[in-house]
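K.L.:
Please find the structures below.
What follows draws every value from the coordinates through simple rules; no lab data is involved. Quantities reported herein were computed from a predicted structural model and do not represent experimental measurements. Cβ atoms are built from the backbone, for glycine too; each structure is taken alone.
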Structure I
Amino acid sequence: MNKMKTNGTFIKWAGGKSQVLEQYRPFFPKKIDRYFEPFLGSGAVFFFINKNFALKEVFLSDINEELIITFKVVRDRVEELIEDLKKRRELHQQKGKQYFLKVRKEKPISFVERASRLIYLNKTCYNGLYRVNSKGEFNVPFGDYKNPSIFDEKVLINASKLLQNVNLEVSYFENILGKARKGDFIYFDPPYMPLSKTSSFTSYQKNVFLEKEQEKLAEIFKELNKRECFVMLSNSNHPFIKKLYSGFYINDKIKAKRAISCIGTKRGEIKEVLITNFNSENNE
């Protein structure tokens, strides 16, 4: 596999993988026919793989309904989405924070409006976070950017093309066992195990993802291994995670920049783990 083509995503996401894709490149299987990504997020790994492999089937899922709706609208109704985003961009330029707070309270019904709302909030809220309270209400504060781009028409159109014929659904990660079979490639990017009690950002939904959920995911990983699937998982460089996946290939030298901290000096480079059930140097 030669140098891989670059990736383009249309939203920001906490823990997004755009910055580490070149580090991941050597760990992908040499051939991928069916691809699964149960923690979709920004979809950075999907877009990267879809540009560089002749995929026959793709299954993308997440428990975040607003996120999946947004991806579906980008896939199926991108022109309508762009027009709605143009209106939001104009209103933001006119009213700024006042308009942001109004949109944050909105509960639109149409899929196009729900998608444009998510993209707008994502590009204008603080740090591009997606966070909801116990009632499922978006509660990230205003980002106060001087001139947020909000959207790039070319990026959205390109994403729409790459999403054609892709299966998108709201689903829990364990439901993958109903579809995955021998030879499939599955990439898991769950909410990371927090490195300390004060660094926890394990939920962009009202659901939490801590030890119990990490253990359940490890069980799914091991079951997929038994089925002879190719499985890859990213997580924090935490002793608990390394113990869960002992016996598999663990690369603990992946370098990523911390982007969530509100203190600039604490956004330094950290090491993450990339775990596979196959030796990337010898897989076919």
Structure II
Amino acid sequence: MDRLICPAPAKLNLFLQVIGRRPDGYHELQTLFRFLDLADILTFTLRSDGLLRRARDVEGVPLEQDLTLRAARLLQRSARTHWGADIALDKRLPIGGGLGGGSSDAATTLIALNRLWGLDWARDRLQEIALELGADVPVFVFGRSAFAEGVGERLQPVVLPPAWYVVLIPPAAVSTARVFADPELTRNSDPIKIRGFSAGPGRNDLEAVTCRLFPQVARHLEWLRRFGAAAMTGSGGCVFAAFESEAQAQDVLGQLPSDMAGFSARGVDRHPLLDWLR
């Protein structure tokens, strides 16, 4: 086996609240992650010379910010392996929309190269190094819908009812760092217990700040709320609403104004590569 073609699915934060700030400056969060059946596609080709290369340029992802290469280098260094790889990314998820595209790409890189290089690392070992790449990366290695705490690394699996989601993509380059640094951000929400969750959108403590800083996010959210409960995912700017069927989701998309963009996707509770790790 010298070539793997692998998906890197999107995620939604069905709710997200900030319950405190740690001495190291990171925020303590509680959130509920769910995967979608929409994904980037990555192709990994084995190299015996130890080189790690991006096989093609990705618009909007400078080489020095490519999380797939960072993940590959981290795993190569941690495993002290002589193997390398060419990595080609077919980018299908919006960049910087709160759907976890870059984090998911990094996690898929760890999972795929673990297999391609014959490392046979266990899931928990990959999750440990995944956290070095970003707070959202561990859940994609974890591989299940999850209730998350800490900075997002303490994970409990959950099973959620079936749902289809309409996701809108505002034309706004939301800066996560700017949102978390805003003095008006709520940082003291009361912690909640893991029970009674639905597949629909709940509260997101980042939403008010993001909507104030990026009015296009607020506009898309206001439009989607005409059809039911809606919320922002992550730090934005994508917003979403849940529906019981694909037909309902498609009906909403059919009414989307011409100056808005979006898609529908089914919620799933298992990562497509879940069974690749023990």
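K.L.:
Out of I, II, which structure matches -10500 when helix-only ellipticity at 222 nm (-39500 (n - 2.57) for each DSSP H run of 4 or more, over all residues; to 500) is calculated?
P.N.:
Numbers: I: -10500; II: -7500.
Checking each candidate, the match is I.
K.L.:
Taking percent of Cα pairs over 19 Å apart, for residues 15-110 alone for each of I, II, which is largest?
P.N.:
Top value of percent of Cα pairs over 19 Å apart, for residues 15-110 alone goes to structure I.
K.L.:
Now a separate question. With mean count of other Cβ atoms within 10 Å over residues 55-62 computed per structure, which member of I, II shows the largest figure? Write out the running numbers ahead of the final one.
P.N.:
Values: I: 18.4; II: 12.2.
Checked I, II; max of mean count of other Cβ atoms within 10 Å over residues 55-62 sits with I.
K.L.:
If we compute mean count of other Cβ atoms within 10 Å over residues 87-94 for structures I, II, which one ends up with the highest value? Please list the in-between numbers first.
P.N.:
Numbers: I: 15.0; II: 19.1.
For this comparison of mean count of other Cβ atoms within 10 Å over residues 87-94, the top structure is II.
K.L.:
Identify the structure, out of I, II, from whose coordinates mean count of other Cβ atoms within 10 Å over residues 119-126 was calculated to give 22.5. Numbers along the way, then the final one.
P.N.:
Working: I: 22.5; II: 16.0.
Answer for the origin of the read-out: I.
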